[in-house]
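Every read-out reported here was derived from the displayed coordinates using simple, explicitly stated rules and does not represent laboratory data. Here the structure is a predicted model, which means the values were calculated and not measured. Cβ atoms are built from the backbone, for glycine too; each structure is taken alone.
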Structure 1
Amino acid sequence: CGARFMSTVQALLELEEKRFRCSHCPYQTNDVGNFRRHELIHSGTKPFKCVLCDFRSAWRKSIKSHMINVHKTLE
């Protein structure tokens, strides 16, 4: 019963109109943090940089993947 109630609540939340809408694409969210992260895609801002080369990214996890795949290290 509890699981069904939560899925109903979650479905209703997904139907509500989103507060933050991207002006460049169809992305919408109610979470300001997610919206700000999404805006990095369109702004070209890449605050994270590899310490071993000039690779930059908007996301820290991309730097971690880059370090593993390109430099074979996490340090």
Structure 2
Amino acid sequence: MKISTAQFFRTNSEAMSKGQFEVSSLQAKLGAGTQLTSPSDDSSKANLISRFQSSLERQGVYRQNIDSAKTRLT
């Protein structure tokens, strides 16, 4: 079976593009110093992080409410 020059270059070009995408993705993770650079990297971990952030925000609001109540009582 003969492979045309155009097909050979197209196949290799696609392989190179895929490889470059993977390298750039890994470089972004290394540069950021995190495993997740976007939610699509790992949706379950991204969801867990989002829940933790929401919990921390709620705790901050609770802390503000406690401080406000303390100042009103004194």
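Computing Cα extents along the principal axes in Å across structures 1, 2 gives 88, 21, 14 for structure 2.
With helix-only ellipticity at 222 nm (-39500 (n - 2.57) for each DSSP H run of 4 or more, over all residues; to 500) derived from the coordinates and found to be -28500, which of 1, 2 does the value describe? Comparing all candidates, it corresponds to 2. When distance in nm of label points 7 Å out along Cα→Cβ at positions 10 and 26 is calculated for each of structures 1, 2, structure 2 gives the greatest result. Out of 1, 2, choose the structure whose coordinates give distance in nm of label points 7 Å out along Cα→Cβ at positions 34 and 50 equal to 3.1 when calculated. For distance in nm of label points 7 Å out along Cα→Cβ at positions 34 and 50, the value 3.1 is produced by structure 1.
If distance in nm of label points 7 Å out along Cα→Cβ at positions 42 and 66 computes to 3.2, which of 1, 2 did it come from? The read-out was computed on structure 2.
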